[in-house]
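Below, each structure is written out as C-alpha cells.
Each reported figure results from applying straightforward, stated rules to the coordinates on display, with no laboratory input. Nothing here was measured: the structure is a model prediction, and the numbers come from that model. Cβ atoms are built from the backbone, for glycine too; each structure is taken alone.
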Structure P
C-alpha cells in the first residue's frame, strides 16, 4: 500500500485538517456503510492530510501528537461519519503502539513502507503461539479487526504454549501472513470493516513480540526508552479505553448540538407550533445536553490526569485506572441516554433511512457495546477495588 509522503503536522493543523475533511466524510457516509469499509478516497485523504501518521514517532516521519489531539479530531469526524472516525482512531493509535515495541520492530514496519498502519486482534484466547528458535509460530482467528482493509500489519494477542499456565503475548504480523475473512455485517459502525482476521502458522521473530503485562502497563515498554515523548509511556490498556470512548462521546455531542439547532427553527408538522416553545422538549433537551456535558467534562479531566501522571514519570495507580474505566463506561451510558433523547425529540423524521440521525443512533449503540465501555463489565472491577477484594487471576489494567 503505497501512499504519498505525509506532512508532519502540529496539533492545530491536525484539528483543521479534520474540519476540512468533515464535509467529504459526510458525503461518503452512506457509501462507507454500504461498502462495509472506508472508501479508498478517504484513506488517501487521511494520509495526504497527515492525520493517518499523527501518532507515529517522529523518528519515522510521524507527527508524534498526543491523546488530547486525538480527542479533538475524533469529535470533529463524528459530526460526519463515525465508521471513519472508528477506523482512523484505531489505525492512528496502533502506530503509537508500534512505537512502543523494540526499535528493530519499528524498522521492520516502517523502513520499507513509511506510512504502514496496523489493525488489531487483541483477544488472547483467539490465538496460540509456539516458541521456536528465534521467535514464535503464531496462528489464530481474531474478531473485530477494525480497518484491516487499509492495514499492512496486524497486532495480535495470543497464548504462548509452555509448561504451566500459558503466557500472554502480543505479536506484530505483516502481510501476506494474515487475511481478512470479510465477515463484518453489523447494524452499527457498519463501515468500519471490523472483519475477523486469520493468521496461519506465521513466524514472528522475538523482537516483534511484547509481553502482555509490559504492554498493558506502558511505562516500561522498549519504545518508551527510545522515544523522548511521554506518549510512548502512557498506560496502554487505560489509553485504549479513552480512545474507544471518544466515538460515543463525539456522536452524542454532535447529535445533541444538531438537535438544539433544529428545535430553534422547526415547527410541528401537524400543529404548526414552534417546537422551541414546548416545555417537554425543553426539558428533554436540557437533560440531553447535561448528559453530554457531564461525560465530556469527566472524560477530559481523567484524560488530563493520565497524561500528567505519565509526564511526571509517576505511573498510574491501579485504582485510578479502574476509576477511569468506570467513568468511561458510565459516560457511555450517558451518551446512549442523550442519543435516545435526540431520537425521541426528532419524531418520525429521525426514522428516515436516508438521514444521518438513525446512523448516529446505530453507530453509538455499536460503539457502546465494546467491552471497554460496558458498564456491567467495568463497574464490578471498580467495586472490587474499593472493597479491597483481589482482582481476578491474571487481571490486566
Structure Q
C-alpha cells in the first residue's frame, strides 16, 4: 500500500505533466479506436462462418448484377425442384433490387443531400435477413417492426433511415416524390411510414420500398407507354440472399443453382456473403491496408514517443529523489518498477477514458461517418472498452522502459557530487 501511495503522490506532484501526457494518450487512443472500429466491422463482415451463414446469388458476368425478377422465386428455394423432398433448401431468403433517385426534379439541382437510395424487397425480410438487424431483440427493432406493419396498409410506404430523413428534412408521415435515375422516367410517390433503429448505424442512410409496389409501378409504366415495358423491366433483381444452415447445405444449394437450366440467361454465381462483401471491398483494399498496417502502428509509435518524452523529463528532474531512495534502501528493481507503474497507470486510465468518451460520443451521433462500399457508418463496439486501456498500457510500458532503466541506474555518488 505504501508503494502504491508513493506512485500516486509522484503523479500528483507532477500534475500538469501528468494531465498533458494523459491528453496526448487520449488523442492517440481516440484515433486508433476509430481505425479499429472500421477494421473490426469489415473483418466481421468478411469472416467466413461455418454455421448459420448467408450466401449471395448474383449475375455471373456483370457488375452491377441485373437479373430478371422471374429468377427470385426459384432462387429463394435454393434452386430446389418443387417435387424433390431431398433437395437442400435455405432457412430464409431475401431478394434485393436497387432504386436510385432524387427528391429534386431538376437535374441541375440534384446533390447528395437529396439523393435517394432504396432496397426493393419484401419489407418483412428487413427484420429477418438484413445483417445486424436480424440479431436485434424485438424491443431494439421496434421502430422497424412498426414500419413494416404500417406498410401492409400503405402500399406506397417507404422505410427511411434517420440520417437520410434528416438530410431530406423530412419526418415520418411526410410524402415525397422520388425521380428515378437508374429507372429513367419512373417517378415514385411515396409515404414515409417509419425508420430503421439507430443501431446498426449502417442503414441510417438507406431506405426500403415494397417489391410488390414497385412491380405494380412497372406495370403502370407499361400501360402508359403503349404496352411497351420499361427498358429495365427484365433487370430488376440485383441480389438474392440465402440463409443456410451450414457449409454442407451451402455446397448442395450451390450445386443445385449452378446446374439448373433455369438460371442460364443470364448465368448466375453463388458465394458466401463474406466472400461477396470481400469482393465489393476490393476497390478499398489499399485504403484498408494503409489503415491497418501504416496508420494504426504510426499512431501507437507516436504515443510511445510522447510517453517516453514525458517520462524522460520526469526522470531527469527526479535524479536526486532516486538517489535518496537508494540511500534509504530501495533496490534498483524497485525504482524501475516505480517508474513503469507510474507510466502504466497514466496510460491505462487515459486509454480507458478516451475509449469510453469515444464510445458515447460516436454512437450518440449515430456512428462514425466513414463511407466504405455500402457501409455508410460504423458503430464503436463494446470491445473499445478494452482496446483503450490495452493500447494505453502497452504503449506506456514500451515508451517508459528506457527512462525507467535510466532511473534504475542512477549513481548516488554522481548525484550528490553535483549537489555539493
Structure R
C-alpha cells in the first residue's frame, strides 16, 4: 500500500520512522525485495558534496548613520552586486578579488563569514537627500548583519559528463587539470548517493522541498539554471547527461564550514564546494525501484575538453563503478580516473540528515510545484540586432 508524506511525518514525530541512506537501501532491497522494502522503509537520504560554481549569497548590512545608498560595494576587496536596495548585495562565489586575483574571491568571503571572521565592507554612493552619505568603510561579521542567505541558481546536477583531454598540452578547466594525450579522466558526482539520480523523474523533489544545505536547512527554490530534463534515459530513469538542476536557498547563519567550503582550481578560478542532502520519501514500490540504483547502473558521457566548443564530442559512455575504480580503458589505453566530488563527505551528509529525521529534527515537505519537463538549454549565438 502506498504511503503519504503526512503519514511519514507522523512517524517522524512519534519516533517510529525508519530511515536508510541511499547506499544502505541497495543491500536492503536486494536482500528483502522491493515489496517488503516499500513497506518497511519510510525515508531514504541522498546527498552530494562537490564544486558548485553557481553559488552566492544575499546579504543585508543594515543602515548606517547617516544612511547610504550603496552603488559600489566590495567585501574584502571582492566586488558585490549592489543594484538591489540601499544596503543589500549579492556576492557570487566565482567573483575575484581586485587585489589578490585568483587567490581569493566571493566563495572565500562566504566561507569567512560562516567561520565567524570579520570581513571588510567598503562602499561608495552618489548621495541623495534621503541617503546623503557617499562612502563607508567598516567591518562586518555574520552575526552583526541582518539577513544572510545562500541563494544558488544552479546546484545538484542530475548527472554530469566526465572530462578528458586528447590534445598534446595540459589544460586547466572547471573539471580540474587534464593531462595531455588522454592522461587522466575527471568526474564530479556522488553517483548512487546523488539526489536527482535517486528521484530521476522528480516525483518527490520539487519547488518547496526541504533540504540539508551547508550544514543547515533550506529549500528547493526553483528549477536551476540550465535545467534540461529532456534527456535520453535508461530503463532505471537515469540520464547520461546533465539533465535536471536545482536552485537552492538556505540560511547562512545556520551553516558551518564543514559542509560549505571555498576552493581554487589552478588556471580556472574560484569555486565553492557545497554539501546538499535531500530526503526522499518511500511512497511506493516504484520509488524503491529508483532508490536501489547502483553506481554500475548509472552512466555518463566522457567528453573531450580540449575541443573548445559548447557541444564537445563524446568518447563514449562509462558507469560510475568503473569511474570510481581508479582507472578505465579508453582507446586501448589504461587511464587514471579521479573525482572532484567527495563520496565520503556525501555519505556523512546523508547519515547526518538520517539522524536529524530519526530524532524528529527534520520533517518532510510536499513540493508546492513540480520541476518542469519542458525546459531546454539554448545556445548563445552571436547575432546583430537585424538578425533577430
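P, Q, R: which one has mean count of other Cβ atoms within 10 Å over residues 81-88, as calculated, at 15.9?
R
If we compute distance in nm of label points 7 Å out along Cα→Cβ at positions 105 and 313 for structures P, Q, R, which one ends up with the highest value?
Top value of distance in nm of label points 7 Å out along Cα→Cβ at positions 105 and 313 goes to structure Q.
A value of 59, 24, 17 was derived for semi-axes √(5λ) of the Cα gyration tensor in Å; which structure in P, Q, R was it taken from?
Value 59, 24, 17 for semi-axes √(5λ) of the Cα gyration tensor in Å corresponds to Q out of P, Q, R.
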